Structure P
Amino acid sequence: MSHLSKRHSVQVLLLVVSVLTSVWTVRGQGETVTVPDLTGLSVPVAAAQLNAAGLRLGGQEVIPWSESSSLPAGSISTQDVAAGQTATAGTAINVQVLASPNVTLIYDENDLTILNRTGQDLPFGGLSFEVADGAMPATFQATRWAGGLQNGRCAQVWSVVRYEAKAVDGCDGIANWLTTNNPGEHFWTQLNGVNRFRVLQNGVERGACASAAAGTTPITCSFYIPAPSSSDVTEYVYFAYTPGRLAIINQSPDRWMPLVGTQVINNNPNLTPPGQGVPIGDPALYLPVNPVADVTRLAPGQCVLFTDSTGLETDNLPQPCTVIARLDIGQQLIFWAADFNIVSVTDGQTRTCRAATADRLTICVMPR
């Protein structure tokens with residue numbers, strides 16, 4: 001089912017546009033809703049509560065946490081629309097999160113240095129940088145440097161020819177450095193038409209920084225990245241299914257379940273050819289989609305639902321969850337009618353979930 005979202009092949013799937021009561025409440029244009037109290041919640045839990053109210057999660061500013069803070073590290077301290085006030089449905093609610101920044105970027109128009117201050121080794125898997133706006137797209141995968149970075153040490157990237165690393169105050173040493181003449185990787189410099197760039201970890205935005213103009217003095221941009229021992233994302237993806245329904249559910253009480261990059265392989269022999277990929281984290285795959293939720297990363301209690309296009313007038317979920325997106329597939333082509341594969345975004349391994357069994361619930365939990 002490769003690239004279903006773009007082709008919507010009649011052979012591969014049958015989309016049925018209908019509304020399940022379990023999906024979400026459709027709110028009218030201009031409707032106002034009550035803003036929930038997010039104080040003390042983790043960001044993923046706050047996102048779930050906002051989405052349930054018809055609101056979306058906005059920016060997440062990190063402010064310093066200390067032992068004297070009245071709330072735990074990683075929790076929300078304030079929100080820009082107070083709890084109990086009303087806001088127009090679809091409004092983004094910005095929050096401040098208590099967590100001391102532990103990663104710093106130091107950069108000018110020619111080079112960028114990343115400094116690890118997490119107190120632990122920082123894995124580079126899943127860490128990336130991308131242009132937020134500007135004339136030309138650019139992305140950079142941190143694994144271009146290495147698999148990770150030791151605490152206190154730095155990695156460096158240059159957009160111009162360089163034959164050695166540059167010493168930077170605060171770094172215990174430059175562990176890795178490289179030069180790239182590919183403009184598609186020059187995400188931090190205004191010379192590439194960039195205005196702002198984002199720091200992403202497994203699809204979760206960790207920071208947003210201004211780009212460097214020509215002749216600028218070095219800019220610093222600091223943000224918080226959860227260390228491996230305190231990660232706010234699940235290590236797994238959870239499938240619950242019956243012969244007619246399959247849900248990918250975030251059952252974690254307080255973590256994100258990122259779906260972006262994870263592929264399901266449809267081995268249904270009715271496909272021509274079988275073995276086609278289903279990009280489960282692509283919002284364009286689904287119809288309909290909750291406009292305030294984020295399919296690329298499920299908040300606690302949320303799920304995406306696949307059906308065999310039968311019985312759409314009933315909820316009939318495999319397990320209780322809040323459906324934020326749905327895809328209806330032709331009954332003869334559903335991927336869980338046969339053993340299907342999961343290609344993990346975290347380790348690149350391919351693993352197998354068994355086909356659905358008549359009159360039974362099947363659970364398959366695999367590394368994400």
Structure Q
Amino acid sequence: MGMTKYARRRAVVAILAGLLCAGVAYADDMDGYDHVHAGSHPSSEFVLFASLEGHEFSAPASANQLNEDANAIGDAVFAINRGRFRLFGEYQLSDEEHDLERFQVGMEVVPDTVVWIGRFHQPASAWNTEHHHGRYLQTAITRPSIELWEDEQGTIPQHLSGMLVDSRRPLGANAGIQLALGVGLGTVIESTGLSEFDLLDPHTNGRRMSYTGRIAFLPDYVGTSNLGLLFAHSDMPVRDAPTAALLRATDVRQDLYGAYTDWNHGPWQLHAAIYDVSMDLEGPGAFHSESFVAGYAQLERQLPHRLTAYAREENSSDAGSSVYVRVNHPDFQLRRATLGLRWDFHRRQALTAEWARGVSVRENQDAIRLQWSAALP
């Protein structure tokens with residue numbers, strides 16, 4: 001008799017715990033390496049990102065019940081760095097979901113080049129590579145619709161389970177180049193949208209490989225400003241028969257090409273990206289292609305008294321004619337304007353107020369949000 005879902009989860013948790021213990025033991029063995037390897041700094045860190053949110057929608061009857069709208073979120077992140085060894089994990093719990101978002105074991109094969117194995121954020125997302133899951137890490141309460149996670153009406157796969165290579169190389173006196181390449185098991189399409197590979201409930205049947213990457217220019221090798229190019233290819237089988245009938249496809253092949261910038265200059269910050277997304281939808285006796293362009297720009301200005309004002313404009317109007325979007329992502333924001341004000345009132349704690357007006361396939365909606373976020377301890 002096969003294991004139940006919960007038995008599988010317990011077994012996988014036990015395996016992950018074993019890997020963690022083995023990793024810590026291996027990291028201890030690497031301490032000698034730290035003393036002879038120039039520039040290595042043994043460290044470990046645990047951070048809990050927490051947030052509480054209240055919101056009001058102009059159309060509450062059809063408001064998304066997504067993690068993006070969760071009232072309470074806890075996101076635990078741990079990292080171990082011993083010599084060339086790396087271990088990283090992230091587990092998120094909210095009143096809407098719980099998930100092992102990332103679990104990666106890595107090795108620094110040469111200085112500033114790490115090869116990771118596990119579940120990771122695919123590098124072709126401009127926003128998520130920078131801000132991840134911790135709400136405190138992003139100035140705005142919400143993320144752009146094109147950057148939403150798979151279980152939040154996301155249209156682009158954001159998690160892969162496989163191998164990630166991340167490398168930074170100097171360029172000239174102060175600048176640098178970053179290259180990130182990821183390959184791994186991707187998502188499938190179900191009635192609720194995209195479904196990524198779950199390490200706590202692993203099912204590989206029907207999943208296919210996805211390929212993603214980025215190349216970025218760093219004007220200051222140790223700074224935060226960068227700009228670059230993105231690409232991704234995802235082959236997504238449709239596992240839900242009613243959804244396949246609506247899409248007239250049992251397989252969706254998605255290609256993404258994009259460009260982005262995260263730019264800091266004095267009190268100003270700019271986060272902007274544009275994506276060209278094309279898809280081939282194929283089923284028995286049917287084939288059609290479609291594409292859309294999606295982009296956003298968020299401008300931030302630091303003010304006195306640890307205040308930060310921000311404004312974001314999103315435009316993905318072309319997605320309104322996409323069968324893929326209309327069928328499986330009806331609450332995807334085609335256009336949205338967002339204004340907000342963040343107050344970092346205490347060390348690693350912030351209060352943020354945000355207003356947004358958006359247009360989706362299904363409806364127009366205004367949203368007002370108030371959020372407390374923190375990075376603890």
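Quick note: the coordinates plus some simple rules give every number you see, no bench work behind them. None of these values were measured; they are calculated from a predicted model. Cβ atoms are built from the backbone, for glycine too; each structure is taken alone.
Quick one: helix-only ellipticity at 222 nm (-39500 (n - 2.57) for each DSSP H run of 4 or more, over all residues; to 500) came out at -4000 when computed from one of P, Q, so which one is it?
Q
To test your reading of the models, identify which of P, Q gives 13 for relative contact order in percent (Cα under 8 Å, 6 or more apart) when calculated. Display every interim value, and only then the final one.
Working: P: 18; Q: 13.
Of the structures listed, the value fits Q.
The value 1.00 for FRET efficiency 1/(1 + (r/R0)^6) of positions 151 and 319 (r between Cβ atoms, R0 = 35 Å, to 0.05) was derived from one model only; which of P, Q is it?
Details: P: 0.30; Q: 1.00.
Derived from the structure labelled Q.
Given a value of 1.07 for Cα Rg over 2.2 N^0.38 Å, point me to the structure among P, Q it was derived from.
Values: P: 1.07; Q: 1.00.
Traced to structure P.
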